[in-house]
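Quick heads-up: structures coming right below.
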Structure I
Amino acid sequence: MRSDLLVLLLLVLVVLLGSALCSGVEAALLTVNPIRVHELAARSRPVAGSRRLAKLRQRLGRTLSVLVIANNGFNIFGSLMLGGYAAWVFEQRGIGGAALPLFSIGLTVLVMLLGEILPKALGSRLALPVSLAAAPLLHWLGLLLSPLVLLLERLLPAITAESEITTNEEEIRLLARLGSQKGEIEADEAAMIGKVFQLNDLTARDLMTPRVSAPTLDGSLSLEAQRALLLGNNAPWWVVLGDQVDKVLGVANRERLLTALLENRGLLTPVDLCEPVEYVPEMIHADRLLTGFRRDSSGVRVVVDEFGGFVGVIGAEAVLAVLAGWWRKPAA
């Protein structure tokens, strides 16, 4: 007779343990960071279980269906079987009248506390390690229950949808801000991430030095004749103009021009020392500008309007100033 109670106790433990495992893993799968899982799986040496976990999360509907089937098997079917077995045990001992209702209430409370609430709280807190550890078991459990799951997918097509990792600018800004607040990344790094997205909202027109302020040289005059102009402006690049304002002959590096003066070659004209011009439209976005500077290190672009007219000049430092936080939008 004592063995009957021992078997009943063991069955209660099995139901509680099975329910707890299913609930904890389900909570972990729903709360684990999918980007973190993708990063672990994409490593040259992936973390154990990460690739399998990434595949399970990709078909999250199917994975949750397997967990729900297993969890309800313990909670519903297991509880019913326990109730029937408990009724027989208590009847054998002659205490069925009072013991069975108390056993049912106690089992319900235990299932809620130890089989649902506590495991889900722990699974949410330890989402990544729990998910990684459970991934192999979920894979084999999915294969075992695949006939039933495939039947459910035909009846409920919604659970066949694949989960894709997507994000947008606002989410990345928010993550960077939260990471900074939590001390995971530096405050200046979070600020720079925000500035990167600002590049797509700015154009060459916003960042350029306008034509009226741009450093220009007359291509027909000698360097000696323009010595005072060169020495009075520290601009690293000069736009060499022809006989008309919009006629750009090239761009000249100030260091090269001053070197020619020091070497007594002042009779040369800026045209002799200039480089070919790279034109950009005034409405080109700053992020595309930065990519162009990376491909070509000449360091300066001549900005033109829709009619091809010279409207300003822009260098790589103007775009980098946005990333560094030095640039301020001019007052309207």
Structure II
Amino acid sequence: MNLSQTTNQQEPLELRSDFYVYEYYIKDSGDVFYVGKGATKRAWKDTRNAACEQIKKDYKWDVRIVQENLTEEAALAMEKGLILKYREEGDLLTNILPGGIKATDTEIVANLKYLLFLLEKKVINVSLSELANFFLMSSSTVWHIANEGHYSEVEPTIPESINEIIKQFHSNAYNEDRTRAGNAKYVLSLLEKGVIRCSQAKIAEHYGMTPSNISSIKKGQTHNDVPPLIPDDIGIILEKFNPFYLSEEEKLKGRIAFIVRLRNEGIISITNTDIATLLSTTSYLVAEFTRTNEDRKYIYKEVRPTNEIMQKLIPYFILKS
């Protein structure tokens, strides 16, 4: 099809197959910044939204025809698919309305305005960015509709999927923040019961929070209306903070404690230097277990040395007649 040729505009839309899908892209980088559908010279004429036109001013750009000889229905479907694909990949398109609808179709704006009405009345609990993602719109467009009265001529309309929307965004819904707080409460209860062993700072790190956040949740200063919620990754948490797990440092100090006790009980005769050599550590660390000041002496749960180390200890055992 030659896009410059004149088409029969009187032919019913459902019978025409002279539509195409096009992309605007930046020449240097190849980044796509607008996806549209049209017929005849649509891709090369008229202006789009302000963000799109600004990119045209700032960069060298061009038009690319993705596919032609399409019915309007097929072109709309491809436009919507491409917009969704690019946004899922993180590309910043300037399309204001999501693809798959006609430029004159206001249904999606009407549906958005109804949800903004429910948000204002506190029937639903959802952020503007979440609404933007839900409708495949830009966050700035949703913000302007919500705060500056854009599309004031469009009356709010209840979406067909209102049942599912209310269930997903109702005012008591557990959004990411509330769910995370509930999970943290559950993990804190495990810590209090001794089921796990870690610091509150480690719990904060696991949930991408600050230690003060965790402290506030524990004290009931925030999220006191959220009950403890079992995390989806509870198995990982139990393994990560297993109270029976000992780090290599803990094992080393536990072995020193074990050997020092044998010496104190007169079972073996060995110097701090020999203990350090046997365990491949420093005499200074061993000395920390023999301080006369009990408040500063290292106290660690004993760990029985490996069989190899026990074999090396044999010469130090005191033989009693």
Structure III
Amino acid sequence: MNHLRLLQRRGADGARSVILADGDAAHLLQGVSSIRELALRAVAAGHSLADEAQACGTGETVDITAELEAGRLIAPIDHDDPAHLLLTGTGLTHLGSAAGRDKMHKAAASGEHVTDSMRMFLEGLEGGKPAPGSEGQQPEWFYKGDGTQIVGPRDALQMPFFAKDGGEEPELAGIYIIGEDGTAYRLGFALANEFSDHVTERHNYLWLAHSKLRQAALGPELLIGELPDRVEGTSRILRNGEVLWEKPFLSGEANMSHSIANLEQHHFKYDLFCRPGDVHVHFYGTATLSFSDGITTQEGDVFEIAAPPFALALANPLSRAPQRAVAVKAL
């Protein structure tokens, strides 16, 4: 089965274009310079994003792998005003290993102390996939930043100068735009590295909010249409060109304790997130972390994340921002 994907290209002269990929074939779309522009057209016309893309004139054929290697592919969504693009996410949404779930259930049943994280995970297992029309259990939720925090598929992920850790989080992100009437429209899905500070989070779970205020990388492809029920990918870390750590990661609703519809319901129920024209990138979570296996990352490590049906992988080196003074002056 072929999957339609949209990509954004930026040439050396800054000129932008949109690519439509169908299986191994890809071509430029005529008359459109960004995926956001195309999405707004589709909303206004009452069309699906796929139909709107296919209605554009067909331009030259493109080799998307060559475009990626040349550094011309950028993140598949952005906004002219980055303050109107919000990065958010939900955690404790994936099933993880059967052994881990069994351990949690046994702890709960035996009356052992159940942490807040464990309790939220168990509540998600019980109520995260409600019947259509019913309200399910709300998930953990966090804020990551605005559109300035998005990096492209080959850009460095920069941890702040004060960070204790820079760790990968291989997952999927939903991309949304808000229509003039406040309706949230899902454009599609992107492969992502949500990127967090796990040392800070481990010190105290109430520091989760601090640990998430970081950049995030998006793969170059926006998968449009329905997401496969099972997504099976690979996450690995390269150090000096050699594999330091590698592990499969699973996503898609068959591997999740929450349905995507439930995650969307509990995000867009807030009027704040239904502001016309805004773009949302919402990370769905993961159950695979190198940090959980005792890996300590260092500057120069490269995070690679790949998963069909996405044809192109993320490969983001880790860097650290320079030290700077933090000062507040009374005015």
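Taking 26, 20, 16 as the value of semi-axes √(5λ) of the Cα gyration tensor in Å, for residues 121-240 alone derived from one of the structures shown (I, II, III), identify that structure.
III
Say we calculate relative contact order in percent (Cα under 8 Å, 6 or more apart) for every structure; which of I, II, III gives the highest result?
III
A value of -13000 was derived for helix-only ellipticity at 222 nm (-39500 (n - 2.57) for each DSSP H run of 4 or more, over all residues; to 500); which structure in I, II, III was it taken from?
The correct label is II.
Bear in mind that the values in this text are calculations on the coordinates, not laboratory data. Computed from a predicted structure; not experimentally measured.
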